[in-house]
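Enquirer: Okay, got some structures for you below.
Throughout, read-outs are computed from the coordinates displayed, never taken from laboratory work. For clarity, every value in this text was computed on a predicted model and none was experimentally measured. Cβ atoms are built from the backbone, for glycine too; each structure is taken alone.
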Structure I
Amino acid sequence: MVYPSAPWNLQGYAVETLQLVDVARVRPLVPSELEIVSLLPGKTLGGIYISSYGLGSVMEYNELIVVSASANYTGKWGAWISHIYVDNPNSVAGGREIWGLPKELATFSWEGSDSVKAAPLGYRVTVSQGNRQLCSLNYSKQTLALPLPFSGNVFSTESSNLLLFKGVLQSRIGLIKGELEVAEESPFASLNLGQPLLTFGSEDMRLTVAAPQVVGNRSLEFSY
């Protein structure tokens, strides 16, 4: 496989949700070294991120990220990604070999336009693997949006190493309506993701994903 070295610079559009996840449900999917941060008693903050990276990106592909927990390790805060899917084999290889992320191949279907209503809210993106649907997200058109910078850390693992890397995003971000459907046969159905607390649309997005740094060692090798 051929993929560029880090950092990866990506441009496109994304839809993101914020959701509460049961700590007890996600604990088996998170390395024991990480402390799961509770937003409410027994609940951590997670969400779904679905994006389409186009012209100007190091590679063109679609991506689904399942953030299943917010975590802390020795004072360092970050998100934990339990599931991640793309539709470009080179992105799978780069994600696994550079960042230690469990990327898998999937197919993405984006429906709707300003003139065609494809879903109850106007737009829909569906992610599938073969005949198995992973999830679909109905969302509304983005109207009011503000240019907002955002950066965040993500934990991952590679062999016995605990990694941390940063994503820096610049985009026009606005609140939209969103309805998430997770199929029963989906690998992340056990998270029991409910309807989003908030849904955001990110237009004219520029995302830079930095190279990871080793921040700790695992007593036992973690396997997704």
Structure II
Amino acid sequence: MKILIADDDAQILRALRITLTAKGYSVVTATDGAEAISLAIDERPDLHLIDLGMPGLDGLDVIHGVRGWSQAPILVVSGRAGAADKVEALDAGADDYITKPFAVEELLARIRALTRRVPQEEALPVVRLGPVTIDLAAHSVTRETPEATRQIRLTPTEWQFIEILIRNAGKLVTRQTILTSIWGTEHAEDTGYLRLYVSQLRSKLETDPANPVHLITEPGMGYRLEGLTT
């Protein structure tokens, strides 16, 4: 099982990496919030250990960003012991909260408890949008035509965008959730990014990009992915 640890304290990162690796876990580490979100997207950890007080994007930003597309458990490991901090983190989408300093045995017990709640391996789906097939695991998109099956290339950012929508198929995904998940909170109001990438995705995935039936805009709010089948 893979665990992502995000903390700006080098000593804690080293201690947790050694301890969890010795217990058989695969560990990746980040020292700030932006790196944590990037690794979460690239590495697909089964569990996130997130500190709240990181530079740049803080732990709450990371929780909001990850929760836009992943249901993997989030355990906050923080020196903030106040009830308000715990409530804010849990409301943001964290599953559990442990304060520093902590006993290693307690941390391991909480990890075991969280990982029992979800499958150890999250299957990456293969889905269809009309004649288009999207394989998230293989990072492959194809379109069936009467003549042949044609490959469609998506950029890394387009992959992030469409995966967020696929994992929330049929639901409104807010503009802020998408922007924060892909570009970070400093771009939470840069809706021009979204219009550009939505236009590009429609040109590649919709049969009639000018009249989309799958990638739907909810004016002033965000986007929904409709008509998805497996």
Structure III
Amino acid sequence: MATTADIRSELASLADPHRAEASRRFLQMTPGGYGEGDRTIGVFVPQQRSLASRYWRDLPLSETADLLASGVHEERLTSLFILVRKFAKGDDQERGRIFDLVLTNTDRINNWDLVDSSAPYIVGPWLLDRDRSVLDRLAASGLVWDRRIAIMATFAFIKAGDFQWTFRLGDQLLHDPHDLVQKAVGWMLREVGNRDRAAEEQFLTGRYRGMPRVMLRYAIEKFEPPRRRMYLTGAA
């Protein structure tokens, strides 16, 4: 049976101080940044995915939960890669436990890469055919990571052709003050547009002039240049 100590040891052997310094800047772990207080040891994401592919079967869920509680960013991210694999292969009982583990540890999923590596692959898929009201609660949270989890979870719905909750949460988060939420809302609106441009533009009508600029730019990134200019100048 694999243990948390096994993964920690392997991650430590891959650590690179120069990469860690770059990661600290990229993930804003510096003073005043949204990741302030976090610790990185400098392990490339593909290396973490490789570890997850080797360990996910043999690492018990309890050990994976311990890894998610770590103060090291790469250990938490590796734990989420493992959880995603366990979720994809698990039965409903296992998937439910993983969903609950994620939802009770959102304070540990505390950077955009952690959210984006888990919410669309665990939270969203679990809620596809279940009550989704938990997303309203997350979207109303004072924790920025909860709010990003809520909107990013709708990626699973979008892939299934269901845009209702992206629009619902988009309205709730339309004036969110944090750029990480603004970008995520714009990104999910863009994903809707990739599948149904008319549906996205219907949502944007009456809203785009009041939404944060970064949200709008993300939402219309794939539009043809003339159409994009119309939105940016308020003439759409």
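Enquirer: For which of the structures I, II, III does the calculation of helix-only ellipticity at 222 nm (-39500 (n - 2.57) for each DSSP H run of 4 or more, over all residues; to 500) return -12500?
Expert: Computed on structure II.
Enquirer: Okay, next question. Which of the displayed structures (I, II, III) returns the greatest value of distance in nm of label points 7 Å out along Cα→Cβ at positions 70 and 174 on calculation?
Expert: Looking at the calculated values, the largest one is III.
Enquirer: Out of I, II, III, which structure matches 12 when relative contact order in percent (Cα under 8 Å, 6 or more apart) is calculated?
Expert: Clearly, the read-out refers to III.
Enquirer: Comparing structures I, II, III by distance in nm of label points 7 Å out along Cα→Cβ at positions 14 and 166, which one has the largest value?
Expert: With respect to distance in nm of label points 7 Å out along Cα→Cβ at positions 14 and 166, the highest-scoring structure among I, II, III is II.
Enquirer: Still on this structure, please answer the following. Given a value of 3.2 for distance in nm of label points 7 Å out along Cα→Cβ at positions 182 and 198, calculated from one of I, II, III, which structure does it belong to?
Expert: Value 3.2 for distance in nm of label points 7 Å out along Cα→Cβ at positions 182 and 198 corresponds to III out of I, II, III.
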